[in-house]
Structure I
Amino acid sequence: MAKTFELETLKIRLNDAEFALLDLHQRIQRALRALIIEGALGPGLKLPATRALAKSLGIARDTVENAYGQLHRDGFIVRREGSGSYVCETVGAQLRGAARQRLKRQDSRHDAAEPGTGLSRRGRMIFDSGGVSDQQVLKAFATGLPETRSFPTDVWERLQRQAMKDYRATILLHGDPQGAAPLRKAIATYLNLERGAKCSAEQVLILSSTRQALFLCAQLLVDAGKPILLENPGYFGAKKAFETAETRVVPIDVDEQGIRTDLLQADRSGAPCVYVTPSHQYPTGATLPLERRLELIRWAAEQSKWIIEDDYDSEFHYDGLPTACVQGLDPYQRTIYLGTFSKTLYPGLRMGYMVLPQELVKPFTYARSIMDGHTPQILQLTLARFMEDGHYNAHVRAMRKLYAGRRETMLAAIGQHLGGIATALRPQGGLQIPCLLAQGWSEEKTLRQAASAGLQLSGLSRLYAGEARQQGWLLGYSSMTAHEIDTAVQRLARVLRKG
């Protein structure tokens, strides 16, 4: 601990990046406060006079005076008329004592550097899960990432200005936790016409994302320690959402037609709900046929179960017309429908929704109000106009045509450049293509080789439960031009064959 004031120590701390955006007197105040907390300026240490410190730093005396004044008001220093300014004896001693006790506890546990210490059991589970990593820049093979470079931002900005003007009196206030009425109405109209749903605006709950919807389902439908049924293989984000809510995930195998309803019928786990992706099963891309959809609905009705239908990219179906959603076929109100605008518009929008059976609307709305209140009203009202004016349907149609072409480009590139390494499974729709590795090729090794060349592949095996795991990748193509797709696949092939 320093016994005299060291000017160079202060100068070094003043250059810390954390203080870079502060006014000069704030930088001095924060730097001195940090040195006191850390013990570099010990209890009772006399600080330089304001005039002397200002001269040493080449700044105005008032700047130092303002910094000292704030430190005095906060209790970090005491100022004695005719004597000077000193580090407060009491505060300094308390800070040093607390730090010593903390270090003793850390040393006794031998985990002073271990992150996550002091968390609850659920908090530790969330930390250990590693979270979910999203692509924040455009990269080759990113899964679930739409084309954003051609988004009609000029139209969006115009509609946002209109919404701000028309709703100026209320748009800056808190919004309805269930969501803005115009957007809920627009979503219900769209789903009824385009997805064969049967819903009203009163059943729609606006959220920030599908992940938030899954988290709400985990909290409200499944008690800790109880089972929930998930497709195997299945969406990693759903598995994490339910596991971190301390539920027990029970896998139900899928085949080339999606989830096996015969295994659902045979399940005796007592799980209250099942999570499914019937339009484009994640990750296989299989579409659940009508017969199985009806079997799924009948199973839920007879067993009093909930169906969580994640319709994450159903708009992008390229081989024939898309099958009607399960929610629209369900006369028993046992289906919870999840949708997102991150795939159809852009992920930075952070907007998703649920269509709930009437009996679940209030419980889920109350839970959402506790979680984060509401989604920003300006975005909701802008999106409502975007849908009402026909821009949403037009954009989806344009992207459907664009992605269909990119799917063909990706399939051709895989066949041409990755022969003998991987075989593509042709999906009927979606934004990515599953590829199975040929015998003798290791998924783990190919992921490392690709990463060394700056290519980030998404492995298939982690999406499986149990020992039977397919080795392969998911290759996203929707955010890449035809030239970018062919170039990236060629580059991947060179890297793998060279290794």
Structure II
Amino acid sequence: MPKHLSEPLKGFDRFVRRMLKEWNVPGVAVGIVKNNKVIYAKGYGLSDIKRGLPVTENTLFGIGSCTKSFTATAIGILVDEGRLEWDKPVREYIPFFKLRDSIATRRVTVRDLLTHRTGLPRHDYVWLFSTLTRKEVVKRLRFLEPTADFRSKFQYNNLMYITLGYLIEQVSGKTWEDFVRERILVPLDMKDTLYMTDEGTEEKIAVDYLAKGTKLACWRSTYVENIDHATAQGPSGPAGTIVSNVKDLCRWLGLQMNNGSLGKRTIISSENLSEIHTPQVVIPHFWFNGKELLDISYGMGWFIQSYRGYKHIYHGGTFAGLNAQVSFLPRAKIGMVVLINTPTSPLRKILTFEVYDRLMGFDKVNWNAREKQRIETEKLKVKKKEKTPKRKPGTKPSQPLKAYVGEYFHSGYGQVRISMTEDRLYLKYKIFNYKVEHYQDDVFQTIMQRKSIRRNTGKMRVSFHADGKGKVKFIGIPFEEAVDDIIFERRKPDE
């Protein structure tokens, strides 16, 4: 590394190792690009604690939602070729595309899908652990409740990126996986990059960990009883299934920072890459954590924010026990990759800003202390909101328990099954299995039998409702916190 670049990074190794200990992170890989050259690619800590395997620049990590920038670039390539238009309604490419909002159905464009502004909240349980195809997911969108007017609000939404994957297949005749591999990964010589859903990937990636106090537990063996990542991801490829390492992702940054070309290969036109990097929708009420961070927005597959007067383009990705961030300062021609094998740590932000401040010669900011303060503040806010409503004493169900047994259906979410064994109710939804205990009236509380990858699914209050004849007909389940309970109707499968 040239001396003018190595000097600012002096002591960075010690800093990273100290951060690993402070944040109880088993391993991290870091890559840095400056002026189209990789100036740093290194791993720290362990990718597998049990076997003592180190993290290196070649260690593979799931990059989660950093995948969205690949999907946006794939769309841009098709725009270059005249096969798609940013602002043409999606229905012109997918005739059966439909949302509950009829105006949105007619007017939603490709750009709207890319920028999370359709009016639909996440509704992640539609796809999570699902065996649905992408086409089947798109067909279910019409049954999902929106929470905002079309184009009025940024609402992060993986379902729309699944829809974009299906759109790419319809327009190109190739699956999203094949198109991204052939048009992006192979030309960029990203030889190690693959998909979470590829056979054998599970054995190749860093082991994923979750912190339990001061200890670490393996996500895939402890939290979902050996359910693999591919099963968990379901049809969500275009939203978050790419697996890569810092070496390959530095090449990806090279493309993004060099107007759509790398070496002699042009992957996407500078004009359409610029569209992808341009703010499209404002994100209000965001925690800025200091005067250095201002004005956050979303482009297409990228967040965009001012960092100390410089445009900062980035995206994070988290799934299960893996955590990633890919970012760059286009004007300074500096890019950064951080890959971590634990999901909740802010280490990706701390390391990124530490490197930017060093290479740009900015006054030092203690981002480590800032993040600790932010987390404590957020904990206090959550604690204030967590007011458990008083439980009514002495109530009982209006029906004998066997009256609640049956199969309940929602056109978007699918099937929920209520069964009974030895005077206890059980609820099954996809891989999730719950014991069900009476709470009050016809409200029951679930207790997860398999530990969940999402904290809020362990204990839920589900409510049963009767029809006009007094027969239990519906069950309400809080699968999407942005809307009222999802209502499943009791009926036979062929009804």
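Since every read-out is calculated from the coordinates, none of them should be taken as a lab result. Note that this is a predicted model, so its numbers are computed, not measured. Cβ atoms are built from the backbone, for glycine too; each structure is taken alone.
Looking at structures I, II, which one was mean count of other Cβ atoms within 10 Å over residues 265-272 calculated from, given that it came out as 13.1? It must be structure I, since only it matches. Here percent of Cα pairs over 29 Å apart, for residues 193-424 alone was derived from just one of the structures I, II, and that gives 47; the source is II.
Suppose you compute distance in nm of label points 7 Å out along Cα→Cβ at positions 273 and 361 for every structure in I, II: which one lands on 2.7? The read-out was computed on structure II. Largest in distance in nm of label points 7 Å out along Cα→Cβ at positions 233 and 401 among the labelled structures I, II is structure II.
Highest-scoring entry among I, II, by distance in nm of label points 7 Å out along Cα→Cβ at positions 81 and 441, is I. If helix-only ellipticity at 222 nm (-39500 (n - 2.57) for each DSSP H run of 4 or more, over all residues; to 500) computes to -7500, which of I, II did it come from? Source structure for this number: II. Each of the structures I, II was assessed by Cα Rg over 2.2 N^0.38 Å; the largest value belongs to I. When distance in nm of label points 7 Å out along Cα→Cβ at positions 89 and 201 is calculated for each of structures I, II, structure I comes out greatest.
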